[in-house]
Structure formats: C-alpha cells, structure tokens
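For reference, the structures are reproduced in the following blocks.
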Structure P
Amino acid sequence: MKKSVLSRFGVSVNKDLLDRFDSLIGAREYPTRSKAIEDLITHYISDDSLAGDDAGVIGSVNVIYDHHKRELLQKLTGIQHDFQEIILSSQHIHLDHHNCFEIIIVKGKKKEAEKFYCLVKGTKGIKNASLTVFSH
C-alpha cells in the first residue's frame, strides 16, 4: 500500500462561515478541522467522478410502500427482474401492518441505476424512495 503524504496549505475564509463550519463539525464530532475538510474534498471529487452516465456506481435504492396496495409487489418484483444484472441484494423489512421498507443494493452504470430507481419510485403505491450512489 502506498504511504500517504500530508500537504499543508492555507485558506482564507469569511470568519462567520468558518465559525458555522466549526460548530457543525464539532456537533458531528470530527476529530479535527483538517479531517472535515479532507472529507469535503473527497466528496467533491467523488461527485465529479459521477458526472457521466457511464460512471460505475455502487449504491442503494431505498423504498417505503404499503404492501396491501393491489399488484404493487408483483410490479416491484417485475422491475427488479428486469434489472437483475445490476442488483446485488435486497432486504425487506416490515415496519408495521401496512408499511414495508426495502433496501435494494445496486452496482453498475450510473444511468442504469437511475433508470431502475425512476421505475421503482414511479410505481403506484410507493410512498417514498431515494437513491444513494458512490463511485467505485
């Protein structure tokens, strides 16, 4: 493994903005301001690498729905079968008598993950859905 080399640099920032940043990272229990800035830079670079539709991603589609909705389960299963090449796993959780939470892990091209997500969230009976992806 390549040894990491640290670089120091100076940054000029509006004091009020820096105070708000320090308060936020303190609340999130960052060990240092440097670690928080490093995470921001990593996130910014990761977002940039997701710019193209053909970017490789790993992530999750998170869905809440009422499993009593007519034909909803069959539609969701059908959509998942149509995208089986990007689906690694799914977890179904019963929240209460009516509501379920499903987490579907996806890996593949960004445009395919987004297409899958749009079909799922657009299915009648879906109460809420989100897509979270990271470059890999």
Structure Q
Amino acid sequence: MVDAQIIREWIKKADEDFDFAASVIKDSSFYAQICFHFHQASEKYLKALIIAWDLEFKKIHDLPVLLKICLKKSTDLEALMDACRFLNGFYIDTRYPVHWPTEYTREDAQEAMKAATEIRSTVKDLLKSFIER
C-alpha cells in the first residue's frame, strides 16, 4: 500500500515550485528561471503519480520519459505529451551554459505556466484520494 503522506509531500513540493514561478511571472525578467520552476513542478507532479501508482521510479528529469512510465497505468495521459515535450527543454537550457540561443521571454514563461497547469490539474485530479486524506 502506498503511503499517502509521501504523495502529499511530493505534491507540496511541486506546488511550491509552481506557486513560486506563478507569483513572480508578472514582476520579473528572470524568465529562464521561471520556466525552470514550471519544469520542476511538472516533474514532481509526475513523480507523485508514479509513486501513487507504484510504477518504476527513475531519478531522471526527462518529462516525456516520466510520462511514458505513467502511460503504463493510464493511456489517457497521452494528452499531456505536448506539455511535457514543451517544458522538457527548460531543464538543461535554463541551468547550464549551452551553445545555442536561449533567450526566454514573458510569453515563453506564460506558455510554460499553461503547460505546467495542464499537468498539475490532471495529476491533482487523479490523486484526489491521496491528497485529501
């Protein structure tokens, strides 16, 4: 049996990343960092789902791969693949020096928030029974 407290801890950490990024998006020019936090939130939401469903947990940051693990339990989640692919690029580009253009805008951050919101809403809806205990 899955420990509901662990699921709540993952959701809490994901919500902290999400809420931080959402709270600074209007008054900040640190769009790369905001996009990174939306990626992190989405990663934690997916990992909460993986743990809740007792699927193979991998210590990775690749959102499409994490989603594919979740798809083993519910193919309906395929609808999140575009959001995962969009957010996935923010993990490396926003944290490390890269040799390609990485100029992020408010619009990028808003799209990242939209993608993360889709993942967040879906996962939290699926995990209601764990979260509300």
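Quick one: volume of the Cα convex hull per residue in Å³, for residues 69-108 alone came out at 55 when computed from one of P, Q, so which one is it? Before the final figure, lay out each step's value.
Working: P: 55; Q: 92.
Source structure for this number: P.
Comparing mean count of other Cβ atoms within 10 Å over residues 5-12 across P, Q, which is largest? Please report the intermediate quantities before stating the final value.
On the way: P: 5.0; Q: 16.0.
That would be structure Q.
In this comparison of P, Q, the computed figure -12500 for helix-only ellipticity at 222 nm (-39500 (n - 2.57) for each DSSP H run of 4 or more, over all residues; to 500) is attributed to P.
Of the structures labelled P, Q, one was used to calculate distance in nm of label points 7 Å out along Cα→Cβ at positions 45 and 93, giving 2.0. Name it. Let's see the in-between values first.
On the way: P: 3.2; Q: 2.0.
The read-out was computed on structure Q.
Suppose you compute distance in nm of label points 7 Å out along Cα→Cβ at positions 61 and 117 for every structure in P, Q: which one lands on 1.1?
Derived from P, not from the others.
Name the one structure among P, Q that Kirkwood radius over Cα pairs in Å of 14.9 was derived from. Working shown, then result.
Working: P: 17.9; Q: 14.9.
The structure behind it is Q.
A short reminder: the numbers here are calculations on the coordinates, not readings from a lab. Values in this document were obtained by computation on a predicted structure and should not be read as measured data. Cβ atoms are built from the backbone, for glycine too; each structure is taken alone.
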